[in-house]
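Colleague: Some structures to go through are shown next.
Derivation of every value follows stated rules applied to the coordinates shown; laboratory data play no part. Note that this is a predicted model, so its numbers are computed, not measured. Cβ atoms are built from the backbone, for glycine too; each structure is taken alone.
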Structure P
Amino acid sequence: MLGLKLPTDPRWVNIAEKSIGEILIDHAFCEQKAASTCISLIVQYADRAELVQALSPIVAEEWGHFRKVLKEMDVRGIRLDKKRRDDYVQGLLAFQRKGGGEDCVLLEKLLTCALIEARSCERFRQLSLECSEPALRSFYHEFMVSEAGHYRLFMDLAGRYFPRDEVRSRWQEYLDYEAELLAGMEYRGDRVH
């Protein structure tokens with residue numbers, strides 16, 4: 001369904017589970033950034049009614065996810081700590097085409113968001129299936145389902161505003177690039193991506 005070209009190495013879950021506190025901290029920041037990104041898209045493209053209507057509930061949902069992760073951290077005695085650089089997201093942002101006008105920028109943003117949600121979904125699926133702690137499996141299953149819906153939403157918005165062939169072609173370029181990006185990154189047990 002997601003079309004990702006490079007699956008996450010199954011050993012990532014073992015590494016992540018050993019530093020679940022760090023994963024939760026990173027996850028909290030991912031949810032916060034997702035809410036902020038949706039707000040930015042709404043502000044920047046306020047004249048696109050379908051986008052505003054589609055993303056408005058996602059802002060609340062992502063912020064709710066942030067709060068849910070914070071609650072799980074609190075139960076475990078984990079503090080938020082400082083924001084970290086996300087090399088994966090920075091790599092995707094570097095791949096975005098620059099210039100080309102407002103429409104080109106929107107397509108790039110929608111596809112970047114879709115890819116981040118797809119990869120998050122894939123990683124959360126692994127955590128939901130492989131974590132030794134049943135409570136974490138359930139916790140991450142819920143996030144996996146949500147991320148799949150967000151991925152689909154961003155792809156649907158791209159299809160709403162841009163020709164299908166253009167979206168499909170650029171999406172394949174993103175998938176190819178993302179596979180190369182991940183292949184060049186070390187697996188870290190303290191990051192979602």
Structure Q
Amino acid sequence: MKTTTRLTADERRTDVIAAASKEFAARGYAGTSTQAIAGRAGVSQPYLFQLFGTKKDLFIEAVHACFERTRSTFEASARTVPAESADPTSVLEAMGCGYHDLLRDRDMLRLQLHAYAACDDPEIRAVVRGEWSVLHETVTRLSGADPAAIHAWFAEGMLLNVAAALGNLDDAVDLKLDLGGAFAWH
């Protein structure tokens with residue numbers, strides 16, 4: 001006789017957020033139905049609303065998870081730089097290399113882009129602005145880089161983000177390396 005393990009509410013929430021992230025990445029906030037999310041997650045639509053309240057609440061949770069994944073990648077990457085050789089450039093380079101691995105996840109990238117696109121909604125805009133600010137502060141704190149270097153680093157990251165979302169990551173990285181960019185995104 002086969003036994004099944006029931007998921008806790010927290011585990012189910014995590015699964016639903018992952019399913020929602022894929023749906024929102026494909027269709028954006030406005031174009032995604034809660035029925036599609038429920039179907040992908042293997043739950044009923046009423047249960048989806050029981051877990052999250054509204055579609056907007058679920059979208060916001062997906063956005064939080066997306067930014068948290070990016071932030072934790074930057075933090076882990078920064079820790080790989082030996083203390084004796086840690087300078088702003090080496091820390092930014094390590095974080096860029098960590099982000100390069102994330103660039104392979106087109107769903108995450110498209111979710112980020114859809115989060116920016118959904119900023120007409122004041123609640124979503126507040127969340128995205130807050131998450132972006134924390135991300136910027138984290139990179140600045142971890143790297144110790146000056147404002148110009150931070151600006152250039154984020155600009156490069158957004159360029160690669162768009163290129164990867166378009167499915168042209170390798171060409172963008174090759175171009176960056178050919179141009180001898182300040183921060184090598186391996």
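Colleague: Suppose relative contact order in percent (Cα under 8 Å, 6 or more apart) works out to 34; of P, Q, which structure was it derived from?
Modeller: P
Colleague: Using Rg/Rh (Cα atoms, Kirkwood Rh) for the comparison, can you identify which of P, Q gives the largest number?
Modeller: Evaluating Rg/Rh (Cα atoms, Kirkwood Rh) on every structure, the highest lands on Q.
Colleague: Just checking, which of P, Q has the largest value of distance in nm of label points 7 Å out along Cα→Cβ at positions 21 and 45?
Modeller: The maximum falls on structure P.
Colleague: Hey, another quick one. Identify which of structures P, Q gives the largest calculated value of distance in nm of label points 7 Å out along Cα→Cβ at positions 13 and 141.
Modeller: Going through P, Q one by one, distance in nm of label points 7 Å out along Cα→Cβ at positions 13 and 141 is largest in Q.
Colleague: Quick check: 10.0, 32 is what I get for Rg and Dmax of the Cα atoms in Å, for residues 29-68 alone, calculated from one of P, Q. Which structure matches?
Modeller: P
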